[in-house]
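Trainee: Below, each structure is written out as structure tokens.
Read-outs: derived from the displayed coordinates by stated rules, not from any lab. These figures come from a predicted structure and were not determined experimentally. Cβ atoms are built from the backbone, for glycine too; each structure is taken alone.
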Structure P
Amino acid sequence: MAVLSKIRQRSLLVAVIVGLSLLAFIIGALIENGTSLFASRNAGTINGVDVSFEDFRNKVDVMQKGQQGMSLTQATNGVWEQEIRKILLGEQFEKTGLRVADDQLINVIKEDPQFAQNPQFLNAAGKFDKAKFNEFLNSMKKQPESWNQWLNYESSVAQFAKEQMYNSMIKAGYYTTQAEGKFNYELENNKVTFDVVSVPYTTIEDKKVELTDEEVIAYMKKNEKKYKAEASREIEYVLIEDKPSPADEKAVKDKVNALMNASVVYNSKTGKNDTVAGFRNTANVIEFVNANSDIKYDSTYIAKKDLPVDHSEALFNTPQGGTYGPYVFGDYYCISKSLGKKSGINAKASHILLSYKGSAGPQASRSKEEAKAKANELLVQAQANPGSFAMLAMTNSDDTSKQQGGDLGYFSKGQMTKNFENFVFGNAVGKIGVVETEFGFHVIQVTDKQDGIRLATIAQKIMSSEATSDAAFTKASQFEILANEKGFEAAAKAQKLTVAPASRIFALDENIQGVGPQREIVRWAFTAGKDDVKRFQTPNGHVIAKVKTVNDAGLMPVAEAKNMFGFKLMNEKKAKLIEAKMTGATLEAVSKATGSPVKEAKDVVAAGSFIESVGPEPKVVGAAFSLKPGVVSKTIAGNSGVFKIKVKSTAKAPAAKDFKDVVSRVNGQTKGSAANRLFYILKRDADIKDNRAQFN
């Protein structure tokens, strides 16, 4: 990738460096402080089973290395969920006596494409060979590190196999009877028509039924498990950015611009001034770039599509030896010189893959000869009608690219297997032919090629000057002092700074809304007290944070609970006020007393319980199916208001011979969600102690 592409990569590089530094800091603290640093040497305990920190940390390290771009916190959370699942389901496996025999393990392993399609493990017939596989395992045992990795893989495969068997057992335990089928059929097809008077809850002002904290807490205590919450903090902050000023940007631009032309410099050896050629006329462009650019010279040719969007046309059309700039690309001021173009640096092709038994491609039952014959047959069809290539790929290819009509997009040399690459780059656009590779036979159509340009680019980063950074630091320090003396809000008002809205965080969170990954701030928030204030330096500037609220583990915070179910409690209070108004023996009398009209709800079914112009009201519809025609109901507190109804007529569902379709549908829905519902219950009822915050 050329210089311009490297600029794009810088943000990722910085993130990787910061992540590695954070990991090194954590591990260093563990080594330096030993056991005295933490209250526990376990990452946690799940139903009495300790999760060793050392083992946990190793698994986190493996996950993070295996998933590019995954942060330490993401890996930590991922491994923790795996441990919970492994232990909770492991208990169930023990209770049911589930075991995975060696033969079962082999059967699962040989389904893995990395083994099933690897010629190393296949016999002459293209089938998985257990003897060859055992030879591979014996060789692995001689390499301790590789053998340990294999044992971890084998353990995960065994866990997967047990889960599959266990889930199958759970699903098998669910059965939908004909009676249940009939019940659901009637729910969906029985109909009732009734008159209704409804008084919405919105007719009562919220201030008349305000909730007290005691009422909310009492409600939560009726079902503490449902409303339990882990420890959390609410923080608010002020961000004082350390970003380049207009003067800083101009200074970089002027510096880059000045490189274009010759300059006079003093030569200490001769004691005279020398005239040094500028970027336009230098005889050694590469040396000039490396001496003056923050990103070193790269000789790669770049396609027009990969150049900066706003400057691609001008850059690509710059004549050889000509210059373009200065221009802004990302955080850099750049000037570029064209060193010439090259044709066909990228190519685009479509293909139809015909794999065969024993090839490295997707498993296929056809022989090599059959695959070759089929490829030649498709070649004739494609050459006769090139426009049909996409359809031929969709209906014949063994590669996943068939979903795109065989289109592989653009690629450069070195990205495809040798024979494939030689054909595409060695033939003109429009050429169609057959090539054999280790994956099988390919019918290939060359669809496009791209030229590239080689640019020598001087890129200098637009950075804050020392004066700008010092000013940001001074402002942040002054705010921190003032916030501790006069209060956070008063200090923000005095310095005309914006306080970010309070953000709720948990002990293992990594991100803070508005400033991104800030693990240091999260850790501080859980050791600081309410109203504590502290300044933190971040890549974007200075964050001055304040702990606004401290929420210990237990019932969820009252404010959050009110947002979650406060409306429900308020509606219960409103219902009592509305019921007092709904007097009268007839609906007409109730209508007169409340000012709400009598409406007809026609052909309402129990399934969904939807009343037109009102919405879903299961209590009301349930009452309608239980009332005799002509009888006025008692008041019914529903979802949207309080109701009184009078049934006019009911209509039973049409007679049915059987309920097979309903039984099949309900059975499928029940079985499909059974495993997830069971694990949710196991996790909900488990005794889980999470110590990860002590280590992360």
Structure Q
Amino acid sequence: MALAISLVTVLTGGAALPGVAFPPPAAADPAPAAPPGASPGTGDGCDPIDPAACLLPFPSDRYTVRDRSTPTGRRVHMTTTLRNTLGRPIQPAEWNRADGFSPGSALLTHVPGVDLARSGAAPITDIGASLRRDAPIVIVDTETGERWPYWAELDANADRPERRALIVRPARNFREGHRYVVALRDLRDAAGARIAPNAAFAKILGRPLPRRDPLHERQRATRDVLRDLKRNGVRLDGLYLAWDFTVASRQSLAGRMLHIRDDALDRLGRSSPSFQVTQVTDDVDARIGREVKGLLHVPSYLDLPGGPPGSKFHYGRDGKPARLPGNTQTVPFQCEIPRSAFGGKPARPALYGHGLLGSEGEVGAGNVKDMASEHGFAFCATKWIGMANEDIPNVLSALTDLTRFQTIADRTQQSMLNFIFLGRAMTRGFTGHETFQDDDGAPLIDTRAQLTFDGNSQGGIMGGALTAVSPDIRRAVLGVPGMNYSTLLNRSADFPPFEQVLNAAYPDKLDQQIAFGLIQMLWDRGEANGYAQHMTDRPLPRTPSHKVLMHVAFGDHQVAPVAAEVEARTIGARIHWPAVRPGRLPDKVPYWGIAPIRSYPYKGSALVIWDSGAPVPPLTNTPPTEGTDPHSHPRSNPDARRQKAVFLSTGRVIDVCGGGPCVITP
């Protein structure tokens, strides 16, 4: 099981400015008519500087307003939204709670006829080229003056050139709360001719416009952007487009989750959550001595009793998630206790995170049992509600009306609280129950050992967020992980069945890319992308620092390795080197921007690539289709499990690959 579903919610007269050189504008062209099923690109609430679709360019401070009450001083304010094929617009209220955009936002626009290779834009194989002084696409952090690394691509899924998005993806997440300015300049078509700005932007770059002109305010905002670009050494010759955007603050991204965590744990105190054991199976197999199933009780901050699929946060008068009187989440759990725990040496406690739309039962998979048996871990799991098997109908419903995506994002935050409570039960309550004791009454779980986490696929993605917010986990293994579903979806072999549902409701491919960006703003609240800057050494309030070991499958069909590389750069992980065998990668600088591990044992966070011979993934935003999917290979390898066990037990990364790349023979 792997990645996650696509949910996409779309909200859907003096001298010219100094330093700007461009061909004289042609007569204003009428905005092209939107194709069937696409949202219009002009009108109230849209940005005239990119008439291809409303909300382009995205993200943009055009869709924010000043708000002194927020940490960024801005608040998202979208009024125009995309409509599904039934004509139903997406309601932007939940997005408008944010004080900025996703730290992993892909920058989206449409440039008619652009040829990225002729333009010299940095491709996925040469991220370092994005920082060249003459790079045609420039992103600048206005607070630090730092040029930001990225790669640029055209949407390979577009079925018409006029609906093909230019996608610029950050190679490292943008900093929370910072404002960025973007410049597209000297862009070329296939013949090498420079592409002139559209009529509206050309007019903005020209003479000062009178107040009565519809573009007057847009021109004033653009002057600030151009001033910031010039201040940071960006030449504006041949400028095609420029805009700015603000990244959401830590409080906006993680505030809801931290609030429900702190409120629930403060009420719990030093006690264990209440639970009931519902089923016990002894002598499961040669590895597992006891399997325990039960129910855990967790305060629910959702708006329906018991917080079923389709529920969302209930908010109090202070604007924070609030618990309805007596509302409780009844959470199923399953634990696998190795036979070794019955020999007088209790097992180390670890939480396990399941895969795409799965369940707690995946903790009973063979590779998890192997890990438990070989290295003395007791694994307990619950559901990633919001993205569990019981949520499938709601996920499909959300694909037909993207306003409903908040029900998925809110339930995933509740799921992280459920995992935190399960960890507290493992370390504070379970061993007081006879089920978690041997025949002599000795505990089967070592409550003195550090609670850890091991998750795979969706468990590796959402497990990064859980690690960042957990007050108890210090070390986590993220198996075949990544972050930022807006990057992952098109690149996953799991996505096409869900894409069919999305296509029926939102058929236009340009709209879909905007939609991915919009839902990422909500998904950030429940997956690693929104928490990556605090996953390791910049901990969130009332949270310890953490160490993370990432195990990536080279050529993974389900979770694109490139998303794990962005995560590694963002959290400061180092990479095992040599990472892969010579000649395996087309990159000019393999694993650009990720420092190698110099010596072992290594005490920090790490990225290890496991290569079982799968082909190099596509260089486009499409899923792999050739060769065997290596997605499950790392967790099935004894050396990989040994490395995981040492890391979880000691916090040290050891070399289990003999000084060379980590090669698996399937």
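Trainee: In terms of percent of Cα pairs over 20 Å apart, for residues 133-196 alone, which of structures P, Q is highest? Write down the numbers at each step before the final one.
Mentor: Working: P: 64; Q: 39.
With respect to percent of Cα pairs over 20 Å apart, for residues 133-196 alone, the highest-scoring structure among P, Q is P.
Trainee: Looking at FRET efficiency 1/(1 + (r/R0)^6) of positions 109 and 541 (r between Cβ atoms, R0 = 35 Å, to 0.05), point out which structure of P, Q has the largest value. Write down the numbers at each step before the final one.
Mentor: Working: P: 0.10; Q: 0.45.
With respect to FRET efficiency 1/(1 + (r/R0)^6) of positions 109 and 541 (r between Cβ atoms, R0 = 35 Å, to 0.05), the highest-scoring structure among P, Q is Q.
Trainee: Of structures P, Q, which gives 53, 25, 11 when semi-axes √(5λ) of the Cα gyration tensor in Å, for residues 437-516 alone is computed from the coordinates?
Mentor: Numbers: P: 53, 25, 11; Q: 40, 14, 9.
Answer for the origin of the read-out: P.
Trainee: Comparing structures P, Q by mean count of other Cβ atoms within 10 Å over residues 397-404, which one has the largest value? List each step's numbers first, then the result.
Mentor: Values: P: 17.0; Q: 21.1.
Looking at the calculated values, the largest one is Q.
Trainee: Which one of P, Q has Rg/Rh (Cα atoms, Kirkwood Rh), as calculated from the coordinates, equal to 0.99?
Mentor: Numbers: P: 1.05; Q: 0.99.
Working through the options, I get structure Q.
Trainee: For which of the structures P, Q does the calculation of helix-only ellipticity at 222 nm (-39500 (n - 2.57) for each DSSP H run of 4 or more, over all residues; to 500) return -14000?
Mentor: On the way: P: -14000; Q: -7000.
That value comes from structure P.
Trainee: Still on this model: Can you tell which of P, Q yields 1.00 when FRET efficiency 1/(1 + (r/R0)^6) of positions 621 and 653 (r between Cβ atoms, R0 = 30 Å, to 0.05) is derived from it? Provide the component values of the computation, followed by the final result.
Mentor: Numbers: P: 1.00; Q: 0.45.
This figure was derived from P.
Trainee: Comparing distance in nm of label points 7 Å out along Cα→Cβ at positions 325 and 429 across structures P, Q, which is largest? Can you show the working numbers first?
Mentor: Numbers: P: 3.0; Q: 2.4.
Max of distance in nm of label points 7 Å out along Cα→Cβ at positions 325 and 429: P.
Trainee: Next question, about the same structure. From which structure (P, Q) was distance in nm of label points 7 Å out along Cα→Cβ at positions 261 and 349 calculated, if the value obtained is 1.7? Can you show the working numbers first?
Mentor: On the way: P: 5.1; Q: 1.7.
Value 1.7 for distance in nm of label points 7 Å out along Cα→Cβ at positions 261 and 349 corresponds to Q out of P, Q.
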